[in-house]
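Undergrad: Listed next: structures, encoded as structure tokens.
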Structure I
């Protein structure tokens, strides 16, 4: 049986991008797409939705969950189209429910083709964001792939040049 780990000679690199509502998403996405283009790699997109709190009526909770998933898929659709147009292949898409950091770690652990997590930091002088703070701090040891942080202050042209 062939080894399907990222270290195998013919494994594609997959760059995971978290699709959130931040302004920096475009920077991370551009970086990941360019790296995928230049390495014959892929892009994976993850959208994390909030867990549905306990509902006394199970049907209400399921309806809320379905609505959140539908909204997540609507948010992902144009991003997936952009990746497909840029890279020439559709991205892998993940929609997960729970805490963002836990879901990021879970997806990376489950999908062995993911070789890097690409996040973008807020522009200079701003808080880099909770996900970056958590993953680059005490949880960095739980990551099994490199964490690439794209500075939010980089221009698109600079990102194009360095990738």
Structure II
């Protein structure tokens, strides 16, 4: 299964020239803990960074800086990793594990932002798959018991 099939398509994004205060308000209004920082190129949003609530806390609030003056570009993650929508789940999980990243922007083949995959999304998907396997095992056991009873009775 491709990561583009399971990623969240509702991505909250911010431009790098917005203030950190505006980004924080957007996080609050959208009930999210991170924003994809994106540039607009030919009508497409191209991810260039990530901004988390932790970035704001550590880089702006803790040192007492003015969030109305500091720009998103000043505190966003410098190195952005993203994954293309046709990437497999296993390879995406491996990338997240190796790099210690909980969220990745998902792009189309042209690099435009189409979604966001979070570790929570992957855990939910895997939990559903495991529940399906557990249900299959239970049904198989019931089928075997019924088949044995039929053979013994017949």
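Undergrad: Given 12.8 as the derived value for mean projected area of the Cα convex hull in nm², which of the supplied structures I, II does it correspond to? Before the final figure, lay out each step's value.
TA: Details: I: 11.5; II: 12.8.
Of the structures listed, the value fits II.
Undergrad: On to the next question. If we compute relative contact order in percent (Cα under 8 Å, 6 or more apart) for structures I, II, which one ends up with the highest value?
TA: Top value of relative contact order in percent (Cα under 8 Å, 6 or more apart), among I, II, belongs to structure I.
Undergrad: When mean count of other Cβ atoms within 10 Å over residues 41-48 is calculated for each of the structures I, II, which structure yields the highest value? Working shown, then result.
TA: On the way: I: 23.1; II: 14.6.
Largest calculated value belongs to I.
Undergrad: Further question on the same structure: A value of 1.9 was computed for distance in nm of label points 7 Å out along Cα→Cβ at positions 105 and 129; which of I, II is the source structure?
TA: I
Undergrad: While we're on this one: If distance in nm of label points 7 Å out along Cα→Cβ at positions 17 and 89 comes out at 4.1 when worked out from the coordinates, which of I, II was used? Please list the in-between numbers first.
TA: Numbers: I: 1.6; II: 4.1.
Value 4.1 for distance in nm of label points 7 Å out along Cα→Cβ at positions 17 and 89 corresponds to II out of I, II.
Each reported figure results from applying straightforward, stated rules to the coordinates on display, with no laboratory input. Fair warning: this is a prediction, and the values are worked out from it, not measured in the lab. Cβ atoms are built from the backbone, for glycine too; each structure is taken alone.
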